[in-house]
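S.K.: Below are structures written as structure tokens.
All of the numbers you see were taken from the coordinates with simple rules; none came from a lab. Predicted model, so just to flag it, every value in this text is computed and none were measured. Cβ atoms are built from the backbone, for glycine too; each structure is taken alone.
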Structure 1
Amino acid sequence: EGVTVLGFAGGTLRTAAHVGPPGARLRMRLRARDVAVATVEPRGLSTSNILPVTLAAILDAPEPAEAFLRLAAGPSVLLARVTRESVQRLELRQGMPLWALVKAVTIDHRGGPPA
């Protein structure tokens with residue numbers, strides 16, 4: 001189907017990117033603006049990457065109306081960029097369990113070995 005499954009310390013991600021032979025170690029990039037969060041497990045979405053995470057921190061973003069969410073997926077960290085209004089509306093708090101959503105077509109493969 002043209003989808004590659006990537007395993008990492010926090011789970012698995014599906015991507016539409018062609019990333020190399022099976023078992024290859026890669027560096028992948030998820031942009032914070034491409035990560036959304038939900039307070040309940042989403043169902044019936046076209047988004048295939050739905051990861052259970054914990055909200056580790058709410059951080060300031062360059063724009064005053066936005067915030068970064070530091071999300072822990074096991075030992076791995078993801079960032080989500082959301083509006084401050086979303087933080088208030090969803091009543092987001094540090095330590096809260098959430099679901100991170102990432103569309104498969106937004107994951108980029110960056111050349112070179114992982115850090």
Structure 2
Amino acid sequence: MTNSITTTPSFITQLREQIEYPSAGVFSKVLLKDNACQYTLFCLAANTDISEHTSIRNATINVIDGRGLLTLSGEDIVLEPGVFVLMLAKAPHALKAEENLTFLLTLSEKVTDKN
């Protein structure tokens with residue numbers, strides 16, 4: 001179930017209690033969304049790859065648990081607890097979980113092209 005700020009005046013959760021590692025692949029859970037942002041908890045099993053892609057929205061990654069490697073616009077970034085990453089819309093990125101990895105992904109408002 002996705003919570004919405006429009007129906008819930010506040011939202012509190014213990015992120016570590018929300019972690020559910022799959023035996024393989026990716027488990028994701030939308031924790032909250034509103035008109036401006038979506039907050040999704042991602043849990044990746046060790047040795048899971050997410051191939052290069054882009055997003056039409058700006059995003060942040062807040063690493064909670066585990067270790068992985070993010071390739072963002074050709075730069076390798078080690079993901080470990082405490083790491084915060086801002087990814088601008090349309091930036092190519094890929095991900096590899098070196099061990100079980102959990103992060104909170106926040107997608108912000110959609111970017112509108114002025115071209």
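S.K.: Out of 1, 2, which structure matches 22, 20, 11 when semi-axes √(5λ) of the Cα gyration tensor in Å is calculated? Intermediate values should be presented prior to the final figure.
M.R.: Details: 1: 26, 15, 13; 2: 22, 20, 11.
Only structure 2 yields this read-out.
S.K.: While we're looking at this one, here's another question. A value of 2.5 was computed for distance in nm of label points 7 Å out along Cα→Cβ at positions 12 and 44; which of 1, 2 is the source structure? Spell out each step's value before the answer.
M.R.: Numbers: 1: 2.5; 2: 3.2.
The value was obtained from structure 1.
S.K.: For which of 1, 2 does FRET efficiency 1/(1 + (r/R0)^6) of positions 20 and 60 (r between Cβ atoms, R0 = 41 Å, to 0.05), calculated from the coordinates, equal 0.65? Spell out each step's value before the answer.
M.R.: Numbers: 1: 0.65; 2: 1.00.
Among 1, 2, the structure yielding 0.65 for FRET efficiency 1/(1 + (r/R0)^6) of positions 20 and 60 (r between Cβ atoms, R0 = 41 Å, to 0.05) is 1.
S.K.: Output the label of whichever structure in 1, 2 has the greatest value of relative contact order in percent (Cα under 8 Å, 6 or more apart).
M.R.: Result for relative contact order in percent (Cα under 8 Å, 6 or more apart) over 1, 2: largest is 1.
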